[in-house]
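Just below sit the structures, each encoded as structure tokens.
Each reported figure results from applying straightforward, stated rules to the coordinates on display, with no laboratory input. Just so you know, these numbers come straight off a predicted model, no measurement behind them. Cβ atoms are built from the backbone, for glycine too; each structure is taken alone.
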Structure P
């Protein structure tokens with residue numbers, strides 16, 4: 001077939017070929033003329049394909065597709081042996097320099113390539129990158145919280161909701177190493193073309209990715225014994241009103257709470273509650289920013305979400321102090337730098353909401369004890385919200401006072417005490433104070449109205465069994481055990497043993513009284 005002489009020359013870059021966009025433009029009639037591809041672009045596609053890149057294979061297929069279109073006379077394809085003039089030149093620089101020399105138009109799917117080319121005076125045709133369906137999509141349904149893929153094991157999924165979930169096998173056939181590795185490459189390539197994708201951390205043995213609604217953890221040898229992928233996805237986006245919080249707590253969150261810890265065990269819904277609280281503050285007209293790693297809180301665009309992976313603590317500190325948000329949400333505080341940043345920002349007057357792993361509500365406060373002076377704790381944390389099975393199980397308020405700690409009698413032992421109270425009932429549950437050189441956390445359970453018919457009769461029954469003939473009486477917060485002097489020697493060792501156990505278990509003070 002006789003060829004037609006075309007005037008326009010298009011130079012395809014790496015991104016346009018990997019997106020398979022050039023042949024599409026030809027078939028849609030949007031371009032006609034000569035299409036040039038320089039040899040270094042093909043060599044780069046070959047190098048990437050050897051490394052396992054699926055989109056590099058797509059780029060090579062695209063060149064063969066263009067060659068078929070050229071054979072049919074739709075275009076005129078030329079492969080140009082254009083080599084590097086300097087060792088430090090990358091592929092995009094070569095494409096731009098070649099296009100300048102011949103007066104060609106660049107076809108690209110890379111916005112940066114397009115901007116640089118226009119700045120050099122080149123004509124540019126920008127094609128949109130296409131987002132292909134991910135292989136991991138097929139593992140998810142409306143009830144799936146996370147998917148776990150590991151070579152040599154069948155794929156599994158966690159289904160349900162925080163606090164009530166179960167594992168299921170997605171198939172009986174084990175995943176092969178090649179299959180898991182291919183899915184990992186697919187995810188990493190999708191990050192490159194997605195506006196909502198970030199590589200949060202990339203180390204020798206692991207990569208953490210946020211891709212749209214998915215949080216992806218990829219582990220590979222030598223860190224792991226094989227390729228492994230864990231993909232989590234939030235399945236619910238409740239509003240704060242859905243938690244049915246007491247009006248008293250809502251009022252505190254809006255008017256008084258500025259140092260908040262959201263605590264709970266892994267998978268219990270801490271981040272989901274933090275997200276609902278952040279949206280609540282935004283609806284109330286507050287300026288909200290977040291520190292996350294990875295950035296997986298789904299918030300309105302008005303919220304600024306920062307990754308601690310790409311900035312050190314000092315940079316985040318300066319940004320947040322200068323931008324003055326009303327509340328900063330610090331998701332997944334783990335180590336000393338995280339807690340120190342939370343403390344510094346809170347003492348600077350910024351409202352802070354920290355998310356921490358804790359097996360019990362008091363554990364969240366104890367995470368601060370070795371990091372800050374005891375007297376500073378109420379200035380840093382005033383409210384602790386404990387999340388269990390997706391709901392608010394306990395709320396503590398933290399205050400400082402000077403008093404005689406519960407159970408002590410001598411007035412000279414009065415000292416500063418951090419009181420931890422149940423916010424709803426106002427009942428004192430823990431006291432934190434220094435005793436000698438130690439900082440102690442003492443559970444306070446006021447034992448009142450001892451009688452054989454009361455709940456506390458279990459304590460009296462144990463004493464009756466262990467110390468026959470002993471008499472008990474409650475004076476203030478102290479349970480006195482009275483024995484005759486004639487029985488004192490035989491009861492002494494038994495008393496010390498039961499005293500230690502009961503004080504630890506029930507949080508009461510037990511004393512021995514010897515009577516004539």
Structure Q
């Protein structure tokens with residue numbers, strides 16, 4: 001049995017409609033297959049495809065006008081969990097579905113760059129691109145997938161139903177049919193998911209026959225299950241709040257092992273939409289930078305994560321795929337209240353009699369929000385207390401867990417909001433103007449603060465069109481330089497997903513952030 005913190009909204013590798021909440025790496029990997037599998041070194045391996053396109057070959061052609069064409073040959077005999085053939089037409093159908101504007105994916109990779117997807121025959125998928133797209137060889141990077149969808153199940157509903165009705169189709173939840181290493185046998189809402197090994201999985205039948213995912217939102221309950229031997233593993237943030245207890249109680253008692261996988265950026269985003277903003281001084285980058293200099297990241301890391309987080313200066317971790325870009329000229333923000341005072345003075349603020357900054361529009365008063373969870377709330381209290389002592393009138397607000405699933409609410413905070421977000425390349429893409437969450441895309445954008453910068457947008461556009469890797473590293477470096485000078489959010493630290501497992505479970509190991517600790521779960525063993 002594997003404990004996860006949150007019940008999935010959907011089992012699809014790419015949700016049809018965005019939702020806020022914990023990233024569900026185990027459930028997404030368990031039930032799905034893509035053209036390629038990203039391994040522990042962030043290297044793509046063929047999964048559904050026989051091989052991956054190679055640049056400047058027949059499988060990946062780049063034309064003088066910038067258009068491209070990539071061809072993927074599927075492995076023979078692929079099937080869905082219900083036994084139906086998985087064919088090239090399922091990728092064509094998927095492109096039609098995710099390209100429907102109402103679902104909010106049109107402006108996101110890879111759909112913003114795709115002109116057409118066709119099936120030459122049952123095993124050959126051809127993608128025609130309107131512009132260069134570096135990830136065209138895999139179409140499997142997290143949140144940039146082109147996953148197959150079972151046309152035999154969804155086609156009729158897609159043609160006849162409204163977007164809302166199609167999005168509510170039972171396929172996305174209790175009747176999910178995928179092609180991953182395990183298939184759903186039973187789903188008890190609010191309780192558990194049971195799955196069995198998929199004999200026809202393309203990389204071979206999994207070595208574990210059956211798994212059970214139990215949804216346990218309370219970390220202490222998760223610990224009790226582990227100590228009692230009722231659970232064999234716990235991941236997907238289910239034990240993030242009890243790392244100390246695991247180290248001092250569970251590991252000595254059971255010989256259990258803990259895998260720390262850095263995969264999430266913890267940051268405080270600034271609200272940049274004037275119609276939602278309660279403190280207009282936040283629109284001044286000097287004020288945002290002053291706030292950044294007043295954050296004691298090391299203390300937060302020790303108090304909240306027992307020092308297991310990696311203090312961050314940008315959305316890119318030096319050990320990730322784009323780590324070389326972090327060696328460029330970034331502005332770093334160590335705790336330095338002299339810099340805070342200097343920047344606030346430049347922005348027209350002085351401290352009043354009560355030691356709080358006052359500007360031409362009055363006292364600096366703003367809100368700091370987070371979602372309900374013991375570690376998040378502890379972190380918020382430390383942040384707010386530090387800012388108040390530095391001269392900022394900051395008031396805390398906790399968003400209930402139920403409301404945190406409302407992505408409109410998550411995008412409508414009045415001043416500042418601390419949350420988990422993507423790290424790495426995905427984090428940079430989420431800062432583009434096109435990624436701003438708004439009513440027109442059903443609040444599906446990852447840019448929840450609404451920051452918009454034309455130069456950053458240009459860099460993103462160039463990055464998304466450049467195929468040469470060394471050039472792309474330089475572009476990432478330029479983006480980080482701009483990000484750290486403008487501070488649309490304050491990066492705090494990279495959080496590590498913790499997977500705790502009993503010694504009898506063999507296989508889980510640290511993987512690159514671009515991958516997942518469950519990437520190879522089809523070869524895990526339970527002895």
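Here the criterion is relative contact order in percent (Cα under 8 Å, 6 or more apart), and among P, Q the highest value is seen for Q. With helix-only ellipticity at 222 nm (-39500 (n - 2.57) for each DSSP H run of 4 or more, over all residues; to 500) derived from the coordinates and found to be -10000, which of P, Q does the value describe? The value was obtained from structure P. Source structure of the calculated read-out (Cα extents along the principal axes in Å, 76, 63, 43) within P, Q: Q. Work out the source of 6.0 here, i.e. which of P, Q gives that when distance in nm of label points 7 Å out along Cα→Cβ at positions 185 and 281 is computed. Value 6.0 for distance in nm of label points 7 Å out along Cα→Cβ at positions 185 and 281 corresponds to Q out of P, Q.
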